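Listed below are the structures to be examined.
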Structure I
Amino acid sequence: MPKQVNHEERRQIIAEATWEMIMKKGIEGTTVRAIADEANLSLGALRHYFSSQEELLSYSMELVKERVTERIEKKFAQDIPMDELLVHFSLEIIPLDDQSRLEMTVWFHFMANVQFRHKFEGDDGILQALEQLLSLLEAHGRLKPGIELQEEIETLYALVDGLAIHCLFAPVRLTRERIVPIIVKHVNLLLLHPLNSSIFL
């Protein structure tokens, strides 16, 4: 008996087809018809789930953010020391596998498009999460004395964001084995008790 796909699952399948088209043709070249073909749906069937191209693209953008957030929340739910969690969180942001590379490429296309960038400007969730993590570490006495918290939050945000972009465009050079020591080295500048890179490889 064929598997029954519910409404939300179908919307996600269509969004994933949208990601594939954006990867191939960019947002400007991603038409509703091309997405329908990619998802093996008729135009009429696709419009049953999304009434307009803008609605579909907006949902696809939100889904990228949701998928990344889900992975991060799963990591947070594990019994991981908070010092190590800061490194794990940073590594989740950097596209080190095919799925995260696809998601970040699509996100990059959205951020480069004026129509969609204004909806999420300054709100990718990464900065807020880093603020929470570093504030928690400070409250528990895990950071070195004299740390300028807000400055260090912005610095780590810039480092992770920059590494993510460089990794996206140079995946052969910037492997996990090269990225991990960079992240750990910087995090150790903040932590009272330094971490060993090997536990993240």
Structure II
Amino acid sequence: MKLYITTPSPFARKVRIVAREKGLSDRIEEVVVDPYANAPELLSTNPVVQVPTLIAEDGEPLNDSPVICEYLDRLGGGDDLLPPSGSAEWLRVKRLETLGNQALEMGVKLVLEKRRPESERSPMWIDRWTTNMGRALDALEAETLSADNINIGTITAGIAVTWIGFRHPDYNWKTGRPNLVAFQQAIEARESFVATFPK
């Protein structure tokens, strides 16, 4: 299998962590590409030129990180990272995944807005996305997160807070969120997280 990534991408990191947790990393070749340069190998497999993109075992491309993670979860060994669909635990895991993704979505919008020329930036949208990002983090703070309970939800939550600290060093996400700080420190000590830390 072949996985197209950028190393700073939190969504690519999520897939890379799942691959390691499921014992699949030796079956996946990670290929660093530049989506903004319309990397030909990525464009040929993903019409919107986004990472991550996985070329699955049957040669077909998978272009969305939740879909890729579910595919790898079923393909690999060890405990399931996504519980059986419809169960109470599945709902909890999906809720955590959604909160982590929402925090990331707001953070990505902030990055893109700040890349615009200063005269074209919208203070209103920057304020709204920053506020919403904080609300998503507050919701994660209110959850009982454990680095010992590895699943798609806790992986996404851990990735989100680390990436926000990495991409938005001027935003103090740690203040008032002691549970999230302790969780992030614990989950980032896992081998799969250490191996994929953003650069």
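Quick note: the coordinates plus some simple rules give every number you see, no bench work behind them. Since this is a predicted model, take the numbers as computed values, not measurements. Cβ atoms are built from the backbone, for glycine too; each structure is taken alone.
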inquiry  = Quick check on the output: 21.1 is mean count of other Cβ atoms within 10 Å over residues 101-108, derived from one of I, II. Which one produced it?
reply    = II
task = Work out which structure the value 19.3, 64 belongs to, where Rg and Dmax of the Cα atoms in Å was derived from one of I, II.
result = I
ask   = Where does the value -22500 come from, among I, II, when helix-only ellipticity at 222 nm (-39500 (n - 2.57) for each DSSP H run of 4 or more, over all residues; to 500) is the thing being computed?
value = I
request  = For the read-out distance in nm of label points 7 Å out along Cα→Cβ at positions 21 and 149, a value of 1.3 was computed from one structure; give its label from I, II.
outcome  = II
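For mean count of other Cβ atoms within 10 Å over residues 69-76, which of I, II scores largest?
Evaluating mean count of other Cβ atoms within 10 Å over residues 69-76 on every structure, the highest lands on II.
Any idea which of I, II comes out highest on mean count of other Cβ atoms within 10 Å over residues 85-92?
I
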